[in-house]
Structure 1
């Protein structure tokens, strides 16, 4: 009996030691702000990024739809760090150029000025939509982006921090992109490994796939890390990957800040720019003048 009790005691102490060791292996999660700061440091530093000036990104995208159709698209982006505006994007094959110098957007479509009033607002949102994942982790410091919660996790066997990020309702150029994202950061190196937004259901049959972004082939621009390949994979309502995917091949170059006016300033003559909607006057109660 004594030997049985002794063996049980030894086993119990052994299990307790394992439990204590397991608890010690779970470090206290860093704060959301610390994750963003350390991720920026790991990518070269926020100060170095902001000092880059105007960054040009030439991209060639190959998209595979859910039914297997393949299409390619060329796009050029320019932004004054930290971005997204002043910024500019071009679709050379479609003859589309749009930019926002920080005071409002403009666009030229096949050599004709875009006169839709919404263009003044949508250009910045379009730049934001495209550049937000591409410029992580630095885009996590943009105005309106808020990092909330950090949880410990595993990604393919490596310890990670899962950061919850929210953005304002007017952040993207479509309501079909979720406003809450999860950004996965390596717990040891603080490199950003993955960013994803969930499937959305806006009601009345309007749904959109979630998005999972990953990156490969790092490249340094003045000590700042970007990536030559960005992969986007669609996610279904359960978070499972779909066959709908896109691969962006990216090239980076720096442009003198002296070129800012040529890139971002509105070239459309004032008389050809969109006119704001006329304010309608309504009579005051009692039929008095509206003044």
Structure 2
């Protein structure tokens, strides 16, 4: 099956439409379009696509890099759903019709605050700290929680809005830098001298839950199709557990150069949720005013 090269979708509003896109397949009115990115928890969808398992379903995936593109595509009617954390959803202008269909994973270290300085050194810095992050995404919330938990509000920060692909190309500098990243991009940052000084594993007040979110108007009378999509996801994840090497070889074109060993390491930094409904995490979503009434049984 033809490989799809990861890309950042460019939006153009000046003529009331979009610039040229590359689609997973030709799109039709009967298809349900879902945007996603190469986050480790979403790779079962990549595997299923590469194996052709989605071809007889109505679901078509559009692969992105920037987290904020989910909202732009959805709000313009180009997609009907997306894979994301609850924080991406909370940044939408209106998410009253958007509900999680099934939970995918909880980040347990894969979302990280990285720096070229140690946390202790940053506490005593007297110059502004440059912070690279994706503005308007969960990074805003992650950084605020990081500052609060570590008592860093007295420091001066200079924020630079940047894509993950651009962050992964940062060159080492002497001054203090913080980068908010996630797998697979954090692997490249580690090679460039950045180390995790906090993550979703070490932070106590920040829970990142990934799910498939859909406009519930496209769920009604299609529940069986979503059950089939979840079964496909579970089947792909089982392939990872039984033959991780073959799984990696199938999806590696989407992993931004991650080696097999690096990919395996990132899979230990999430907790899969596809086969369980964690009461604590459901309560977390409800506390954040995210409806859980459309979750599959």
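Here are the numbers for the structure shown:
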{"item": "Test item: relative contact order in percent (Cα under 8 Å, 6 or more apart) calculated as 19, pick one of 1, 2", "result": "1"}
{"item": "Among 1, 2, structure where FRET efficiency 1/(1 + (r/R0)^6) of positions 204 and 244 (r between Cβ atoms, R0 = 30 Å, to 0.05) as derived comes to 0.85", "result": "1"}
{"item": "Which of 1, 2 leads on distance in nm of label points 7 Å out along Cα→Cβ at positions 76 and 268, largest value", "result": "2"}
{"item": "Which of 1, 2 yields -8500 [helix-only ellipticity at 222 nm (-39500 (n - 2.57) for each DSSP H run of 4 or more, over all residues; to 500), calculated]", "result": "2"}
{"item": "Answer label among 1, 2 for the case where mean count of other Cβ atoms within 10 Å over residues 52-59, calculated from the coordinates, equals 18.9", "result": "1"}
{"item": "If mean count of other Cβ atoms within 10 Å over residues 108-115 is computed and equals 13.8, the structure in 1, 2", "result": "1"}
{"item": "Structure (1, 2) behind the derived value 5.5 of distance in nm of label points 7 Å out along Cα→Cβ at positions 156 and 220", "result": "2"}
{"item": "Per mean count of other Cβ atoms within 10 Å over residues 44-51, the highest-valued of structures 1, 2", "result": "2"}
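Values quoted throughout were computed directly from the atomic coordinates according to the rules given, and no laboratory measurement underlies them. Keep in mind that what you see is a predicted model, and the values were worked out from it rather than measured. Cβ atoms are built from the backbone, for glycine too; each structure is taken alone.
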